[in-house]
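Only the coordinates and a few stated rules stand behind these numbers; no lab work does. Model, not experiment: these values are computed from the prediction. Cβ atoms are built from the backbone, for glycine too; each structure is taken alone.
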Structure P
Amino acid sequence: MAVLINGTQIKTPTELKVGVFRLSKAERLASGKMAMEIIAIKRRLDMRWEIIADSDLRTILDILESRVFHTVQYPDPQNGETATITAYVGDINQAAWQKIAGTRYWKDVSLALIEQ
C-alpha cells in the first residue's frame, strides 16, 4: 500500500482510510421537493501509524510543510488501482514518544489529506 506525496514514497501507514464525499448545492422547491446538484466528488485520506520512527515522521512533516497543496498517489478502492489527487493537509496528531534502542518513536500518529 504505497503512498507517495510529491513523488516521495512515505512510510507505509498502519491504516489508510479513503473517504469519498459529495459537494452539493441543494434547495427546496415550492412543491416541497428537494432539488440537488452535485458540484464535485472529493476524496479525504486519513492515515495512521501505530508507531513510527522519528526520522520517518520528520520526513513526512518536512514534505507537508514544503507547500500548501500536494500531489498524493494512493491505492484507491473505487478504481482498484493507484489514484492521484491534489490535496491539502488537515489535522496532524501524535501521542507521546518513547526511545527504543536509542531511536525515538512516536505513537498513534494520524494525519488527514483532503482533496483540493
Structure Q
Amino acid sequence: MPVTGPDQKLVTMTITGGFAGVHQEVVLRGDGTVRASHKGESVVRRTSTAQFTELRTLLGDPALADVSDFAISMGSADMFQYTLRFNGRTVTTDRSAEQPALDRLIDALSEFLPDR
C-alpha cells in the first residue's frame, strides 16, 4: 500500500447508532495523520511510527478478504454500526459476528476517537 500523503485516505471508519444516536468518524491518511470526529468536534493527530505500522499491517491482513461486506444482526436493537471503507471496499458490521481481523482494525482505529 503506497503512501502518497494527506490526500490519500487509507481507511475511513464511521460509527453510528446506539440508544443515544452516536455518530463518530476516524480517517487514517497516507501521511500518518488521523482525523477523528465525535459530537461535532474534530481533532487531527499524527500517529507514531509504531501506530502507523500497526494500522497498515492490520489493513493488509489477508483475513480481511474473507470478511463479509455486510454483517448485521437484524434481531439486535440499539447496537452500533461500524462502516469501514478501505482497499476499494465498504464493510458494515455491528460486531455481533466474530470477525477477528476486522475487530482488531476497529479496536485500533477506535483508540483515536476524541473521547478516549
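One of P, Q was used to compute Rg and Dmax of the Cα atoms in Å, and the result was 17.9, 69. Which label is that?
Details: P: 17.9, 69; Q: 13.9, 42.
Corresponding structure: P.
Looking across P, Q, the calculation of distance in nm of label points 7 Å out along Cα→Cβ at positions 49 and 97 that yields 3.9 traces back to Q.
Here distance in nm of label points 7 Å out along Cα→Cβ at positions 65 and 105 is compared for structures P, Q. The highest value is that of P. Once FRET efficiency 1/(1 + (r/R0)^6) of positions 25 and 81 (r between Cβ atoms, R0 = 35 Å, to 0.05) is computed for every structure in P, Q, the highest value turns out to be that of Q.
When helix-only ellipticity at 222 nm (-39500 (n - 2.57) for each DSSP H run of 4 or more, over all residues; to 500) is computed for each of P, Q, which one produces -5500? Checking each candidate, the match is Q. From which structure (P, Q) was distance in nm of label points 7 Å out along Cα→Cβ at positions 33 and 73 calculated, if the value obtained is 3.9? Computed on structure Q.
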